[in-house]
Structures are given as C-alpha cells and as structure tokens.
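Peer 1: Scrolling down, you'll hit the structures one after another.
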Structure P
Amino acid sequence: MKIHEYQARELLMEAGAPVPPGAMTETVEEAVAEATELLEAGSDMVVIKAQVHAGGRGKAGFVKLVRTRDEARSAAEFMLSNRMTSPQTPPDGLEVTRLLVASGVDIESEFYLAITVDRARSTYTLIASAEGGVEIEKVAEESPELILKEPLDPLLGLQAWQARKMAFRLGLEGKQVGQAVKAMMAVDSLLRSRDATLVEINPLVVTPASPTHPDGQVLAIDAKLNFDDNALFRQKEIHALADPGEEDPAEVHAQKFGLSYVALDGNIGCLVNGAGLAMSTMDIIKLHGGDPANFLDVGGSADREAVTEAFRIILSDSKVKGVLVNIFGGIMRCDTIAEAIVESAQEVGFNVPLVVRLEGTNVEAARAILRDKQSELPTMRSAEDLTEAAKMVCGLVAD
C-alpha cells in the first residue's frame, strides 16, 4: 500500500526525522493561505507539490518554488486544474486534488536515503548515495558503485554505529553526522513499527551554513513510504491513510471479492487459480506470441459470485480481445468455474474469444456443463492442456 507524501512527512516527523513545516491543502485558497503563512513566518520560499501516487512531478511542472502570494496562487491554480502526465502515469495523466505546501530550504548538497527489503540477503538494507535527487534511478543504472548499502540485522535493526559509518561514507562532517544518524534511526524505527516495505527520503539535504547552524542542517524534504498489505490488519491507522482514488478501480473492485488482480498492458485476459499457475500462464502466453492483459488469481476458495466478478473485471478492460481460463482444480472445483462461466455469459456476456482449460477436481462434470451450454457460449473453445490453450487463444486474438 502506498500513501501520499504529506502523510509520509507526518509519519517521519512522529518518528523523529527532521522535516520542514508544511500542510496538505485541497483548494487554491487553502494553498495560498498556507503559503502566505509560511512566508510571513520567515521562509524565503515555499514549495508546492502535487500529491499523486506517481513520480516525475518536478519535470512535469507539478513541483514549484514560489516566493510571493501571487506565485503561490498561480502554481496552485495550474496544478488543480490540469492532469499530471509523466512516464509513471497513464497516458491521460492523473487528476490532482491535493497539494502539499511546505517551507522551502536552500540546498547545499543532496543525498538519497532509504531502508527496504533486500531479498537477496533476506533482510532489510540501508541504502544511501551522495548522488540523491531526481536522477537517482539513472545513477543506480549507470554508476551502481555510488549506491552504498549496509545490511541490517533482522532482529536488531539499524544500529547507531552503522548509521554513523554510513554518514561518514557519504562525506558528512561535524554536526551533520549526528543529524544524519538521527534521520537514519527514525527511518528504521518507522519501517519496523509500521510494517513498511520501503521508507525512502529523496532528497535528504544539507543546507548552507548559517549563524545558528554553522554546519548547516540535515533535512528530509521528500518522502515515499510503501507498506506490507499483509500486515494492514494490525496497522489500522496506516490502512486508514489509503486513498482509493489513487488506485486502479478494477484492483479495488477485485479486493472486495478476495481476488488478486493487477492490470497489465496486453490484450489477453487471464483467469487462473493460484499465483504460481497465474505466472506460468502469463509466461506461456508470451512464449506463443501473445500479451497478457492482467494477472488475476481467484485463489482456492472463491465462490461463483467471486468468479463471476472476476470475469466482469476482465471484460471491463477495453483492451481485452480474448480470455484464457486456466484452472487446476484442488480446493477450487472445476464445476464451480464452469457454472461461473455460464452465469457470466448470462450476466456479462462474452463477445471475445474464450479458451477454457480445466483439470482436476470434478473436471468431467465441468466439461459436461460447458458442453451442454455451448450454444449459449458461441465464442468458447476448450483445450486439453495449457500449451494447446495458449496457442489457441493467441491465434484467435491474432485473427
């Protein structure tokens, strides 16, 4: 689960990380009022950021530094009246309904800081780089040696000596070291206490020296947090931060019926029971020249209603030109799927080719059901094995 940046900043502050003041606003007038308050409180500049679950905001023009009330109004009006488009958004962009208005800071240097799961080591890993900022992905691809990593003990977490070691490796000096250690320890505390899978600060900045801060200040001015969906049952406060408006409506719909659904870019819809079988089904579709439109696992205990909703979700995608059903019946009985196919044909309607491969519990009864209802399912074809089914659906879609 993802949350917005303004929510991530609040959680970081609660954990003890140094974060400049700011607030979420939903209208132009609220944004102007908040920006005015920050400027009058002594901030030389204010940053206004669109709050959407996508990167590339700065290059898209949805992060702006303003120094006057009029500039704040212009920035807020632009963001709230235009859809944001970047390489990480759908082609038609995302609607912006919330803005973060925060105190801006002068920046002397930028760093990247995160803790996330390192599956190769089976533990959390502290990740940092002196090349933080908007090009961190490019740095990781072209200069991986600049990405510093410190594996963490799975039980003890980040230790202060590890944080100090990382601060020195980043080239921090004087009081900057202690401030950076505080930020790192806050990131680790937040990650563990909230069942996060990623806590990222990009950038973590050092401000220029000043009379009150001769070594500058270390501040977190942008944050990204992801949480483990499987732990949300014990993280009620975190679950309440979810914004359904930022999620794919089909994925939200699927969750209500206990279905695991992820939309993809292809044109062959997939309905499968079991995550591993679903991955194999997508692989074999690709092998035979097709392109999956989704990952959809109905699980082992879905009833006819859930399976019917699964078909409804698949067929609601205008890109879908064919559907492959691949069921290996264990707990999930094949005749349940067959009955759901018939009900879906009656309720939703199949106007694209449908290829069905069934095997396992009650398979003969299932095949009998489908044979009896063939007249109601003119686009349906049956296959004996997965290879035949994949070739068939790919050929029908290509035709």
Structure Q
Amino acid sequence: MYSRRQLFGLTAAATAALTLPRRARAATAANRKFIFVYAQGGWDPTRVFADGFDHDGVDMELSAERASAGGIAYVDHADRPSVRAFFEAHHARAVVLNGVMVRSIAHEICTMISMTGTSSGVAPDWPAVIASRQGASLILPHLVLGGPSFPGDLGVGVARTGSNGQLEALLSGESLELNDLVLRALRRPSQQRVDQFVAGRAAARAGAAHNAAEARLTGDFQSAVEHMQALKDLQYEMDFSTSGDLESQLPVAIDALTRGVSRCVTLSGGTAGTWDTHAANDDLQSPLWESLFAGLLQLQARLEATEGDDGGTLADQTTVVVLSEMGRTPALNGFSGKDHWPFTSVLLFGDGLAGDRTVGSWDENWYGRPVDPASAEVDEAGQTLSAEAVGATLLALADIDPGAYVSGVEPLTGVLA
C-alpha cells in the first residue's frame, strides 16, 4: 500500500518517462549516486549467477537450465521469471562478479568484510565513504533503509530510518508518545526559538575551536544542526516510512537521491537472515531470488522514469550494487540445505560500468579464480577477486582513491566504462 506522497511520486515518474530524452548522459564519477541492495544471510549463487552444471561437486537445482542474455550467462528456472526478465532487459548495463572471496564463514565477520574490506568493526563501509565526499552539501549523505551499516568515524553522515519508522517519529514528534514519561511537544514558535538558540551555540563553538580535532568535532556538530533543521523542514515533502520490504523502500530511495538528500542509499533485499538456508535450500531461496529480481526490475524502471540532475534520467547517474555477505556450499547437506561458503557473487548494474559481461569463475574446488584487474579476465597470475577488490572498484567509480581505504588490491578497472 502506497501513501499519498508515494502515489504522487509514481505518477510524476510515469509522466517523466514519457517526456524525458532517452539519450544517456553519464554522471561524472564525483557526482555518481549509489544504491546498495543487501541480501542478508548468505545467498546461493548457483541458483542464479554460477553455472555448476558440469561440476561434479555442485548440486544444481532440479529443472534449472543454462541461459544467457548478451554476454551474461545465468541459471534460469521457471519459478524465477523475474531473473530472466531482468537479464534480458538490462544485461548491457550489468556486470556479474563470480567467485568473490570474503575470507570467513561467520555472518558478522563476512558482513563487515563484504562492506568494509576488513573485520575490524571500526572501518566505515563503502557507502559511508562514498557519501562522505559530498557530506557537507547533503542532509543525509548515506541513508540506510535496511541492511547492514558500518559508519565508522563517518557516522555524522549516516542515518538509519529505523525498522518501525523511528526517523519519521522523531521528525513529527510522535516519538515523545513512545516514552514512559508524559511529555509534550513544544509549540511551533517555541520550537523555532530553541532551534535558533542551538544553531547559534553550534556556530559559536565551531568558531572558537582551540585545535584541529576540536575544530573538526564542532564543525561536524554545526553541520549536523544545519542538516537537522533542513530535515525537519523536509518532513512535509518527503515520506521516510517503509514496511521493510524491498518494494516499499524503492520510492524513498529514489526520492532521497532525486531531491539531493543522499548520495548513497542502502536497502534490504529480504528480511535479515532469511537467506540463511541450512535446510530446504531450494524451497526457501527460489522465492527469495524471484522477489529480489522483481524488486530490481522495479528499481531500474523507477530510475529510468525519474529525471536526473543534467537532463538525463536517474538511471544515467546511478550505480546499483547487489550483494550478500557469503555464498553457500556447492553441495547440499543432509537436510537438503546448504551451509556457509567463503566465496560468493556480486551483481553491479547501472552507470559507469562496461556491462554485458561476467567476471571471474570457479575452480575444481568451487573457489574463486584470480583475475587481472586491468582486463577483468581470469588470470592465474592475477589478484584474488576479493571483497576488498570489489570495494576498491566501487570507490574508483566514485572518484575516490581506493588506497586510502584498502591495501594490497587494485580496482577492477576492466569493468569500468
């Protein structure tokens, strides 16, 4: 069920789709926008991305078949028509990375590695780093509607809407009603005076810093106060509430990018943990894949129907990253499930990519094979196709030097347009 504001946005998007020029206008790397879609729990790449039909150690799904769209090979199944529809429509702008190593089989560690390139727990994730480069000009540089988030020392630019609409409640004042104490919201004139006082104090502290560290801290606080006021004003124009599923998150994500509220948005590709199929792998994962790709089809349709910053569409300025924290074992266990596996796949599509290709493959042990970063071709003398290499590639797409955040790997320049 859509709200009135969401329905209005859909109508506007549909109208824009009829009137916008269809010539693609790619974003500059420094202004490129990003949407991360995270499938928490560990998906099974052999059900969509990874062809293991000729591999004796891989239990492929019954009735599954090889298929291809342009230069992308995938696994087709009658129960997942949205997978076929997506690749047939968008293979030219898509890149599949197979055999991506995450170095662990523990959910929390794999999640950190897949999003930050490290298991330290203190490093900021890729969207936080990317968004921070435009943080001063954005109200919510990285907006998290679902999925994991590791803000690290960049937390000033990261905001989570909350699974129960907490951000909306904070903006409207309804959060006061959730308190055990009886609290009353200030009337608007009084609230404006409080806001003015806080803004004045923040500016005064920022202007009287005694050292670089204090200047950074007070400067961040002043910026946060300014963004707070802008966000409070935005509540009358933008709806941040979702029901938690991918479909309901899409209008908010598109709105945030279009209005210049955010540069990066992270979405949940399913309820947390639902992809963790230690039993009944095929019965559980197949509908998850279908739902995910149905959502990706809707996402791309919305991006194509939304006007961008420079006369093109939002699709011409946005890169979408679809990933999970780990893969699953090539063989089924005794419960017809699959356990954790430290090699997985990642789907990229949208702006900035040399699409229509699959990168990487699997060896006889179902481990990922090395690739040459410059060509993105399999090369036994190349580098491991790791989560760090994926992160370095995303940073390069955002015009950020990967060396400042990951070491020992090169970005996959062979997949960049």
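Peer 1: A value of 2.6 was derived for distance in nm of label points 7 Å out along Cα→Cβ at positions 93 and 317; which structure in P, Q was it taken from? Working shown, then result.
Peer 2: Numbers: P: 2.6; Q: 1.4.
This figure was derived from P.
Peer 1: Check the numbers for mean count of other Cβ atoms within 10 Å over residues 149-156 across P, Q and tell me which is largest.
Peer 2: Q
Peer 1: Computing mean projected area of the Cα convex hull in nm², for residues 213-276 alone gives 6.3 for which of P, Q? Before the final figure, lay out each step's value.
Peer 2: On the way: P: 8.4; Q: 6.3.
The value was obtained from structure Q.
Peer 1: For mean count of other Cβ atoms within 10 Å over residues 141-148, the calculated result is 11.2, so let me know which of P, Q that is.
Peer 2: Working: P: 11.2; Q: 25.9.
It must be structure P, since only it matches.
Peer 1: The value 24, 50, 25, 1 for P(r) over Cα pairs in 10 Å bins from 0, in percent, for residues 53-100 alone was derived from one model only; which of P, Q is it?
Peer 2: Numbers: P: 27, 55, 17, 2; Q: 24, 50, 25, 1.
Label of the originating structure: Q.
Peer 1: Once relative contact order in percent (Cα under 8 Å, 6 or more apart) is calculated for every structure in P, Q, which label goes with the largest value? Don't skip to the end; give the middle numbers.
Peer 2: Details: P: 12; Q: 30.
Comparing P, Q by relative contact order in percent (Cα under 8 Å, 6 or more apart), the maximum is at Q.
Peer 1: From which structure (P, Q) was distance in nm of label points 7 Å out along Cα→Cβ at positions 37 and 61 calculated, if the value obtained is 1.6?
Peer 2: Numbers: P: 2.9; Q: 1.6.
The read-out was computed on structure Q.
Peer 1: Quick check on the output: 38, 24, 22 is semi-axes √(5λ) of the Cα gyration tensor in Å, derived from one of P, Q. Which one produced it? All intermediate terms of the calculation are to be shown ahead of the outcome.
Peer 2: Details: P: 49, 24, 18; Q: 38, 24, 22.
Label of the originating structure: Q.
Peer 1: Using distance in nm of label points 7 Å out along Cα→Cβ at positions 173 and 365, single out the structure from P, Q with the greatest value.
Peer 2: Details: P: 7.8; Q: 6.3.
Comparing P, Q by distance in nm of label points 7 Å out along Cα→Cβ at positions 173 and 365, the maximum is at P.
Peer 1: Also, I was wondering about something else. A value of 11.9 was computed for mean count of other Cβ atoms within 10 Å over residues 229-236; which of P, Q is the source structure? Kindly include the intermediate steps, with their values, before the conclusion.
Peer 2: Details: P: 11.9; Q: 14.5.
Of the structures listed, the value fits P.
Laboratory data are not the source of any read-out in this text; all were calculated from the coordinates shown. Owing to the predicted nature of the structure, the values given are computational and were not obtained by experimental measurement. Cβ atoms are built from the backbone, for glycine too; each structure is taken alone.
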